[in-house]
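> The structures come next, written out as structure tokens.
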Structure P
Amino acid sequence: MHITLPSLSGAVLIYLLVFARTGAMLMLLPPLGDANVPARVRLILALALSVALAPTVAAAYPTVAPKSLVQLTMLIAQEITAGVMIGALARVIMSAITIGGTIIANQMGLSYAESLDPTQHGQQGAVIGNLLSMLAVVLIFSANLHHLAIGAVAGSYHMIPPGSALPTGDMAELAIRIVSGSFALGFQLAAPFLVFGFAVNAGFGLLARMMPQLQIFFVATPFNILVGFVVLTLVIGTMMTLFLNFYAEQMAAFL
């Protein structure tokens, strides 16, 4: 079976271009683009969204196939680029909880205890960071905030209309705002642990000066971990509430 360029005209061409953008976005959009979501599920969801969106955005696409394969390739590449740009920016939002978890693990002395992080496409991460990342995904679905990720697919046509030049200036400004906000939130989530860590380390440092013969490392490390888990139990609800509010606020920028 051979497909010629004229046969891609009309609805077939529109569905192809919409799927190119939607599929690229769903590879990265949190939490739908997480590595623990099966590829077949993401493919089916991308096809379903393409079918739903195509009639509403058909006017923005050409109805006649380009005369050359190069022009068609450029159209598809432009749609994929737009999807990847928005999906990558949305993925940065999830890094806030990973940054906070990594700082917490370092402060508790669990930085060397790493495991596979299913939300970071198979990368290794600190145990506390992995726990918070998976909890964040569960809470996003529980609070129905995953609808914002689906809405971002439709909103991408307002941010980057098909056939127009990529708004590099606006996208750069948005990227700076999201990256800086994610880092700031990560440090805010870990702030209680930084405070208790300073107090614990200062106390054990004073104790080491007073009792040099005491093996302070074997006393401080278990105590640090114990107090860290106690603090985590007390503040985890507030931490996740702050993250969900941040996620909803930042994802609204793509609608």
Structure Q
Amino acid sequence: MDSYATALQVYVGGLVFARVGAMVMLMPGIGENVVPPRIRLSFAVLMALVLSPLVASQITTVPSGVGALGGAVLHEVLIGLMIGGVLKMFVSALTTAGEIISLQTTLSFAQTTNPAGAQTSTAVATFLSMLGLTLIMVTGLHHMFIGAIVKSYDIFPFSRSVPVNDAATLAVRTVADSFKLGVQLSAPILVFSIVFNLATGLVGRVMPSFQIFFVTSPLSVILGLSLLGLSLGGIAMVWSSRYADLLAVFN
């Protein structure tokens, strides 16, 4: 391949593709299962071709042994999985909020396939998950994904070892923050459910012969979904703002 690219250029391109491919595989939106694998692969190859000349100065020699070569590739894959995994984990905040809302509005039995993850979840959780992906594309947050890929070579250059302990700490903190945010996003429906159930229990105690369940079940669904519709704008704004703050860490 000397007439097209030197061995060093091919080596650098392979390392860049290993990191970018791992990140694209987990990137929200582009890395979803509904996106054809050829599209994701083409995007990763294009990003590798663009970034290779920018980071080529960080590498001066090609490893002579297979072990060193495999270690370098594994290093890049782990860095890509670490960054992509953190970005992917935070999206679960909307799924958590949807599951909580479904439980509080007695809609947890309404199961549907989530196109983003191909797993079965409640209808409300699926809706909020797709809303998050739409917000990412509409608000331009996917551009910050590309910025995170480029900036990762300044934060984690080829010569730096994989910060395993820091990555584990960041993953735990991201999951905790994601769950906390999911509870906060579902707070209006949680408060409504507590008040509604207290009122239902009081009515049931005052009138034991009254068929309270048949009256309150549809009322709980109607009022819960109405409150969700009213608070949907706030949920979208808060989640997109928090997600932009997370992406700013990698930019």
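> Work out distance in nm of label points 7 Å out along Cα→Cβ at positions 53 and 197 for each of structures P, Q, then name the structure with the largest result. Mind dumping the intermediate values first?
Details: P: 4.0; Q: 6.2.
Looking at the calculated values, the largest one is Q.
> OK, next. Taking Rg and Dmax of the Cα atoms in Å, for residues 101-204 alone from the coordinates of each of P, Q, which one would give 18.3, 63?
The read-out was computed on structure P.
Quick note: the coordinates plus some simple rules give every number you see, no bench work behind them. Being a predicted model, the structure only gives us computed values, none of them experimental. Cβ atoms are built from the backbone, for glycine too; each structure is taken alone.
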